[in-house]
Structure 1
Amino acid sequence: MKPFLLLVILLIFTFTLQAQKSNTKQIIPLTTDTVYFDQDWERTHLREDIKYARIIKRTVEGVPYGTVRNFYYPSWKKQWEGKLLSEDPDVPFGLCTSWYPNGKVKSIATYKDGEAQEDIRMWHENGTKITCTYKFIDALPLTRAKLHSFFNPGSSRKVISIDLPANAHGIVFKIDLRDEGEPAVDWATASTLASLSMLGGANDFLFSGAKALSRASSNQTRSTTCHYFITTSLEDANHFERTKGEIPDKNSSIWKAKNVPQDTRQLSIPKDAKTLYFCINNDNLQTSAEATLSVSVLQKQCK
């Protein structure tokens, strides 16, 4: 048989096998289950406690598969519809929709890793659309703290706590660390951020806020021998205090820096965080230092 003819036959055979594979649908064994929940979304088998019902398909491994539907009970009106990566706790992903008991749409959003993305749309129970805006609020107006050197009386470190308001999506902060004797520093946080005209989502707002604040008037410092870190853990902040400025090996810091004289930065806030701790330490042996800090929180306000 000629080599060319043999090659043609082999190609036809390969294409035929591929076509057969593409036309063969993979069959995934599934089970369909109806789960009942009480008013706190705890599973229940007591009929008098049932407030919600869920119809869900799962693979043989118990993983949610396809569209999951929740219903109000006993009306069986839709309460939620979407896909779940996992249950207990539920981690929705993709496009999800929720409804009020009267049947009107409550929200439509794309979810990623259990979090609603910027495309979320919401409505009141009467059907009117909920409008949301982002606004910077002063969580910590311009604050100064003296940091003594290692061999001088007084503390070389400072922990500044920031209480986060509800619906906080991130922070913009500016920090200045300078050795004693350098010119004073100042900037106008509230007026700088209040004058911003921004479009987009939370990340765009945070970036614009940090960019604007970085241009705020201040005297630049030459150098510093200080370090700081930001954490959501009170335990880490206490460790920092006890150990004269040490950052725990296993810590929950969301940012840290060393020997940075001045920094302006935007940061997202970890989910469920209530308080941020700015832990600042002067590493100079003989020269005192001054830390100047301001923190603004980006809050989502809806009505």
Structure 2
Amino acid sequence: MRAMLLVNPTATTTNHRTRDVLIRALGATMDLTIEETGYRGHAAHLARTAHSAGFDVVAVLGGDGTINETVNGLLDAEGAGIGETAADRPALLVIPGGSANVFARALGLPNDPVEATGMILEAVTQNRRRTVGLGQAVWNGESRYFTFCCGLGYDAEVIRAVEGLRGTGVKATPARYVNTALRHYLSTDKKHAAISLEGPGVPAAEGIFMAVVSNTSPWSYVGPRPVCPTPWASFETGLDLLGLQRLGLPAMARLLSQIIGLRETLPTGRNLVQLHDEKEFTLHAERPVAFQIDGDYLGEVERATFRSIPNALQVLV
């Protein structure tokens, strides 16, 4: 089995020694070609060439941002044919190396990269694969696939603030996200909601402060604790949505008590907008709002359409 391994050398939770150990373990079971990512978008560029270069697998040692780039490269591959299916593309293999590792953990992998590698090696030996669906966001003439979530509004503003801190050399730890979210909550506008929902067969809604679009659950983690605003979302169904029409302290406290931890029931409240297993819907805003995909801040948008892409990718897991 030929595999291209994409390594993010700045991954949050691994060091040079750990990466060497993991690479040797993978190299013992696969014909491995190692590529280090050096800039934003590099993983997508490298993954895009994997199909035409004859690789069976593209492996990623990094966080959710590197994984998202890789997935987009695989689905926009050089040499891909019309009507190509997941089985025709190189399979994806992920080793968690970031601060949250939401996609890897949603697949059932341990958060520890060494433990995850042990599980992955079993999957490689047994050729154990899972076909997963993805989401796709389309905005301003651009499009991008996502593995677990998108967000408009408050959560994307928090990610923007954390990325600003990372630019100064601060690590993006779970505690950093929580502290930033709390500080940002105190200063955010809680009276003028900008976002509305529309779509074919979707009940229209307006007055939304924050919208979370999910392709799976959990949506995020606070340390070891999962955050599940859309607990019915999965890789085997369409897209789910949770919209917040109120950001007051009582409403937020009630919501947080319902979504932290693994739950099978939907959060309840008069000011929630919820969708499950939808093929397509659109969020639009009366002013530019912050936008994120898989935890990667992408700027401000006024309109974005979200589509479910079933059976898009095979994952060794």
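Taking distance in nm of label points 7 Å out along Cα→Cβ at positions 129 and 273 as the quantity of interest, name the structure among 1, 2 where it is greatest. Intermediate results must be reported in sequence, preceding the final value.
On the way: 1: 3.2; 2: 3.9.
Sorting by distance in nm of label points 7 Å out along Cα→Cβ at positions 129 and 273 in descending order puts 2 first.
Out of 1, 2, choose the structure whose coordinates give helix-only ellipticity at 222 nm (-39500 (n - 2.57) for each DSSP H run of 4 or more, over all residues; to 500) equal to -5000 when calculated. Mind dumping the intermediate values first?
Details: 1: -5000; 2: -8500.
This figure was derived from 1.
Given structures 1, 2, which gives the highest value for Kirkwood radius over Cα pairs in Å? Don't skip to the end; give the middle numbers.
Details: 1: 24.1; 2: 19.9.
By Kirkwood radius over Cα pairs in Å, the leading structure of 1, 2 is 1.
From which structure (1, 2) was distance in nm of label points 7 Å out along Cα→Cβ at positions 33 and 249 calculated, if the value obtained is 5.8? Write out the running numbers ahead of the final one.
Values: 1: 4.1; 2: 5.8.
Comparing all candidates, it corresponds to 2.
Comparing Cα Rg over 2.2 N^0.38 Å, for residues 57-224 alone across 1, 2, which structure shows the greatest value? Mind dumping the intermediate values first?
Numbers: 1: 1.56; 2: 1.17.
For this comparison of Cα Rg over 2.2 N^0.38 Å, for residues 57-224 alone, the top structure is 1.
Tell me which of 1, 2 gives 0.10 when you compute FRET efficiency 1/(1 + (r/R0)^6) of positions 105 and 185 (r between Cβ atoms, R0 = 35 Å, to 0.05).
1
Quick note: the coordinates plus some simple rules give every number you see, no bench work behind them. Predicted model only: the values in this text are computed from it and were never measured. Cβ atoms are built from the backbone, for glycine too; each structure is taken alone.
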